[in-house]
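A short reminder: the numbers here are calculations on the coordinates, not readings from a lab. Please read these numbers as outputs of a predicted model, since none were measured by experiment. Cβ atoms are built from the backbone, for glycine too; each structure is taken alone.
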Structure P
Amino acid sequence: MQKERLVNEFIEMVQISSLSLKEKNFAENLSKRLQSLGLEVFIDNAGEKCNGNTGNIIAKLKGNTSAPTIMFSAHMDTVVPGENIKPQIRDGYIYSDGTTVLGSDDKAGIAAILEAIRYIKENNMKHGDIELVFFIAEEGGLFGSKHLDYSKVESKMAFILDSGGPVGDVIVQGPSQMKIIADFKGKAAHAGVAPEKGINAIQVASRAINSMKLLRIDHETTANVGVITGGTATNIVTDAVNVKFEARSLNNDKLKAQSDHMVDCINKACEEFNTTCDLQVSLNYPAFTINNETPIAKLVTRAIESLGLTANLTSTGGGSDTNILNGNGIPAVTLAIGMSNVHTTAENIAIEDLVKSAELVAAIIQQVQNT
């Protein structure tokens, strides 16, 4: 791998703003980079389905030998504060200037994939068809992968470069997430003149929340109340409150039990105050489990060990595009790429981990030839 080229490309890319649903400038730049490498590039209409200004990039490198088609993926969007990023190199690590995120989540994944493609082309490595899919709007909703034009992809397995932790960690199990949106109904009244004529929706929501089991439920399950909106003035008994909850679990039965428990607490609170609540309960993304004996798990383990690294197949409590790909029938795992303190202004990545990540992509391509 050409370390200097890899670092320079990463630094160039993080300076192009690509906040969620506003990735167009970056997508256009990335498309040109892919075309210069000889890949066919297609942009789908995912952005139109989630109010974004561009779609997912689907790029294809034709194989020079017979082998299963595989996908490498990362997401193009970054979180706020993610504009006017000024990357700096200090002691072998890349940081921002401390006023923004760095954007290694997930442009480090993109940079590693591009360098690996250059490497296999420059070294005339044998490879089958390779698909690169770069998603929009992963942050906050996995919208790009949810709206991917799956008719355009042919891959039999996918490797998503989008996790912290040492290179060699592989996420093979991720939770499902249930979202609950509750609109608590109250009854307005003057808080000083006739409060007894009102029903305070904040009080109803508080009673429901206070009766719930939340945060860490067990080693597989979590739950949280994250957003509360309501009220207009202290002298008005609040007649409406919107509350957003979530529950996650690696176990689908436990997820259902936790979700049912939270809904039951809401209904009981409404009964106590003689009011109602409009509820929306929806599955945001499905759980996935990749058995260690499956072809994709064995292949990625061999690739990691071929680099002298230790393969650690593990689980996560977070959701990612990997959940959605598995849910659409494409066996997928998430590769750790070493990024640290993501979603903060202290975000950083070691140059050594950038290089290792590119080497791992190339090693996976090489291992596919041995299947």
Structure Q
Amino acid sequence: MKVEELLTQTGEWLRGTGPSSHIVTSSRIRLARNLANAPFPSRSTKKDLETALANIEKVVAHIPFLKGATLFRMDELDQIDRQLLVERHLMSHEHASNPDGKGLLVSSEEIVSIMVNEEDHLRIQVMRSGLNLTEGWDIINAIDDGFAKEIEFAFLDTWGYLTACPTNTGTAMRGSVMMHLPALVMTKQINKVLAAISKLSFASRGFYGEGTQASGNFYQISNQVSLGHSEQDIIQNINGLIRQVIEQEEQARQALLLQNRPMLEDKICRCWGLLKTARIISSQEAIELFSMVRLGMDMGVLKHVDQKTLNELFIVIQPAHLQKIEGKKLNAFERDTKRAAVIRQKLGGKDV
């Protein structure tokens, strides 16, 4: 698989299926692992990183869930290709920088992605659409077992798996859920909800995870600590919290409808109209407008909007995707113009 081939499919996190998918766009399970008797990536030479990458590549062929997966070597990709992989939520911004000795394994349906030599030797990630942490855990556990049969991991009975960041020790598992919470934002309840989440030792982050701000009313909620907790306990705790947030968002949506339905419908329809007619639009503005359109679809205000098309637009309007589609580098103004044209074309807007 080539990077260009990803342009023809929608990432797992936007398939729009699975439990509670009207609020939970995706669930992610991530495991951090390091090779025993090898320096961690931050302490490695380029030769060390290349050796680790080669050893991991040999093992991949023996793991059933990774059959047909593609290994992208970061130093063989240009900046736009690396950014495209970040935009598809397959790897971190950090992994895209300083590409020497780094790799990314991606399964054909983008359910599994594995960063090699990021902060840890292995960052294994499984994505499922909707609230589906348990299914994600089953997949990632099988992949982890497959690696463990061939590779010795850095592990101590007293601390569990050893990782570059101390907060990841123990199971070294991070479970996270991407949630669309526009009603809680509009009713000004979101800060109270996020404060309660923080007190329960969970983290809330933005659209692209750690170090990013919320965009388009999307929030990524995850556990902060794995030491002293089993994987099943972590998943159970996250599921319990997420179900409470889902209930609060649903109540806020109903309150919006009951208290001022005409104003809500007007806001949603204005966003829909702007998307279909705009000539220049930034990615930030587009995602915020998509958020309201998605809310309108979920609440039955917009009844003839194609969910699949809207989900595809979340991906293709990102900067690297636009430049791959156009086949050349674009400056900021050119991207904003191209973005508006792509949206109009996908949504059936008419040029004047």
Structure R
Amino acid sequence: MNKIRLSKSTIGKEEKAAVLAVLDKEFLGMGEEVNFFEQEIKAYLNTKKEVMCVSTGTSALHLAVEALGLNEDDEILVPSLTYVASYQAISAANVKPVSVEVCEDTLFIDLADAKNRLTSKTKAIMPVHYASNGKDIANVYTFAKENNLRVIEDAAQAFGCENSMGKVGVEGDIICFSFDGIKNITSGEGGAVLSSDETIIQRVKDARLLGVEKDTEKRFEGTRSWDFDVKHQGYRYHMSNIFAAIGRAQLKKIDYIKSKRKEIVQYYVENLNSICEINILNFDYKNIISHIFVIKTKRRNELREYLINKNIECGIHYKPNHLLTKYKSESLPTTEKIYEEILTLPCQLDLTKEEQDIVIKTIKDFFND
């Protein structure tokens, strides 16, 4: 049997044609394609927020943190169960990430635990839309308002999703998306920062272009700044026209992508829900585009080995950051328990119904042995 892949990039003739069109123009850096992509994202979300495309989802988070202008003693609350990119973005801005527990049924940041970790140095909170789920996000904003905190949403996995506040990216403080190769839509590599805060907007726009002031407008006109000023640290974090062209083609397919991913997840839920040794996460699957599909089982390691031996890829999203040497802190019992039980099953656009049936049958065979 051919290997059933956990995740993969899915592109077609539209993306290839879009890239060739950019190559033919011979303007490969940041230019009008990026401007078009930003405006099309804004139109799709129907948001009044400014959309600023950057090189990766990680750079989006990094620039968002830096734009807050925090000091090195300041702290940001962040769930430990997230990809290390969330933490690296915070520490890269010379700010301290403070590890917080997640709720056992939603794997979303535990606000009761977050409250216990508040100090005078706490300046922001970074909720993570784990596996595209962010249905408790409204409570985060209530918590933030009560404690005078800024909110940076790590919505890397949540483009096109909806929650209690509406479509992700429409409301809120600062929202960061990822468009890497296996996200809900891809631009090859890329990300975006969304905000209505004029200070944040200008800092991100300049910082993505090495801190050169007002250079974004020049790039979109096909020129660049020659006589300029730099007042803040910047980075080469801009998005290229090539990546934007891929993203624009993918955005046109968002309805199909949403439908396909929902179909895959619903089929898993219907067929695995009856297995008593498997826990399906408490997600609002009707309103999210599942970037990954995660289950919990106390026999995770055995099941994982069994699936791999049957040529079925599976993953573990993620190793808690408080267990990593750089970010090591006190024990988080709930997060550590969850880490021992979570398993990610194949969920990608090219997954066929026949392949999914094999995954489901193999899981049932394992538990029936």
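Quick check: 9, 22, 21, 24, 17, 7, 0 is what I get for P(r) over Cα pairs in 10 Å bins from 0, in percent, for residues 197-340 alone, calculated from one of P, Q, R. Which structure matches? Working through the options, I get structure R. Here mean count of other Cβ atoms within 10 Å over residues 237-244 has been calculated and equals 16.5, so which of P, Q, R was it run on? Attributed to the structure labelled Q.
If you line up P, Q, R by distance in nm of label points 7 Å out along Cα→Cβ at positions 109 and 189, the top spot, with the largest value, goes to P. Out of P, Q, R, choose the structure whose coordinates give distance in nm of label points 7 Å out along Cα→Cβ at positions 261 and 317 equal to 2.8 when calculated. Label of the source structure: Q.
From P, Q, R, which structure was Rg and Dmax of the Cα atoms in Å = 23.4, 83 calculated on? That value comes from structure P.
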